[in-house]
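Just so you know, all these numbers are worked out from the coordinates, no wet-lab data involved. The model shown is predicted, which means the values in this text are computed figures rather than measured ones. Cβ atoms are built from the backbone, for glycine too; each structure is taken alone.
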Structure P
């Protein structure tokens with residue numbers, strides 16, 4: 001497996017909610033300049049880990065490091081210029097418009113003597129164009145559909161223009177066409193701008209198709225990591241998800257494609273028994 005340098009790392013990271021430990025003693029390296037996808041069953045620590053990588057959750061032990069510096073000790077504005085994070089269920093201020101929400105992604109770059117610049121305008125305009133939200137600019141965010149709202153949040157994260165972008169289930173609420181658009185956008189940002197992207201995804205086949213690097217979680221621990229071809233096997237899917245499947249090459253990309261076992265079907269009714277000759281003679 002080819003190793004890539006890591007700007008964002010975790011060392012002996014322990015994450016907990018009150019007295020319940022979710023992630024115990026995790027060591028993790030996020031490959032720089034790659035698209036990393038974290039996969040695993042529900043409640044296995046994926047989103048919790050992503051929150052800690054973006055400093056939304058304080059570690060109970062260990063540390064998250066950014067370029068070797070402990071994240072918890074860095075100024076908030078400095079982190080916001082370097083790490084963009086879209087959490088799973090963001091909440092918008094009441095009655096805020098789409099344009100105003102996306103513009104909030106520029107706050108880390110502004111100074112008291114210069115509240116808005118041509119660079120800010122360019123970043124917001126480009127982010128909205130990339131997410132197909134330009135036509136929604138004057139609409140209140142709380143009047144949008146779930147899919148529209150999700151694209152607006154992604155636009156805000158893009159407007160932040162950070163080198164590291166953390167997205168927690170960014171395809172939630174999106175129909176299949178918009179899911180593909182968002183994931184294609186992630187790949188373009190990575191290849192054209194060199195952004196390091198970390199996503200949490202539920203769809204294993206989408207993860208295998210779009211990731212350079214996969215990290216498989218179970219019960220707060222990494223059980224496998226590497227390229228999709230190295231990680232997505234029938235044995236690993238069975239171990240992590242308890243699902244019997246066949247893994248075949250994707251006919252379009254060649255990446256691993258998980259095909260679940262046969263769906264449940266009713267058993268055919270048993271054929272009526274044919275009486276033997278003796279039984280027929282005994283029948284009155």
Structure Q
């Protein structure tokens with residue numbers, strides 16, 4: 001018997017190892033099985049969705065060819081445009097709002113913080129009708145954003161999760177550094193750009209990965225804004241492909257694989273900053 005990290009007793013007998021192997025195998029099948037089926041089916045001739053296999057039987061690239069013919073690359077480009085500009089806007093708003101909440105004091109600050117936190121508790125379905133009305137006639141400037149990619153980007157500018165994460169990181173930056181910079185004659189913008197923001201790089205990695213995934217997987221917002229297929233994003237186009245009687249399940253799997261890859265690539269690219277940010281937050285907590 002050996003002790004685990006949680007202080008539990010681990011059975012080191014052959015029966016214990018066999019039980020552990022079975023449990024690990026089941027967990028691997030549950031979590032990795034669907035992804036493996038997606039990968040294999042994307043390169044297989046699949047005519048029946050109930051016949052998905054974990055072993056390739058007739059490898060082919062025809063599914064991707066048909067997916068391209070169905071305009072998947074155009075939808076993929078729309079998704080990249082939305083996620084690129086949307087994430088840039090979201091990160092900019094998040095760091096500026098977090099700087100005000102973490103480093104400044106103003107009236108009704110607690111009320112503002114509670115209002116931001118409350119937006120996380122509202123399901124997207126509740127906001128659908130008000131959001132569509134506002135996008136049809138944006139207040140003050142009176143511009144109709146329905147049917148445009150801008151209508152999918154602007155609502156993504158503020159996300160409470162990113163603001164909360166950045167705020168907590170900025171609160172932990174020593175105020176002595178800020179005061180020393182002021183004594184040296186640094187202005188507000190220079191303090192923010194050269195002192196506060198560089199110390200929050202782990203948090204930027206966290207909100208970057210989560211923000212990319214959130215925007216990339218958006219379905220309801222494009223559904224509200226898009227009026228024709230020219231402005232579809234890839235998650236919305238997958239629904240169109242799925243209900244098309246001509247398109248086979250293998251083509252849908254190929255398109256789904258293309259929709260999955262960017263999120264995986266972004267996570268691998270920012271993995272170090274992402275893990276560092278999460279571990280830093282855990283240590284601070």
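Suppose relative contact order in percent (Cα under 8 Å, 6 or more apart) works out to 27; of P, Q, which structure was it derived from? Going label by label, the one that fits is Q.
When distance in nm of label points 7 Å out along Cα→Cβ at positions 140 and 172 is computed for each of P, Q, the one that comes out at 2.3 is P. The greatest value of distance in nm of label points 7 Å out along Cα→Cβ at positions 68 and 92 among structures P, Q is that of P. For FRET efficiency 1/(1 + (r/R0)^6) of positions 100 and 204 (r between Cβ atoms, R0 = 41 Å, to 0.05), the highest value in the series P, Q is held by structure Q.
Calculating volume of the Cα convex hull per residue in Å³ for structures P, Q picks out P as the one with the greatest value.
Which of P, Q yields -9000 for helix-only ellipticity at 222 nm (-39500 (n - 2.57) for each DSSP H run of 4 or more, over all residues; to 500), as computed? Label of the source structure: P.
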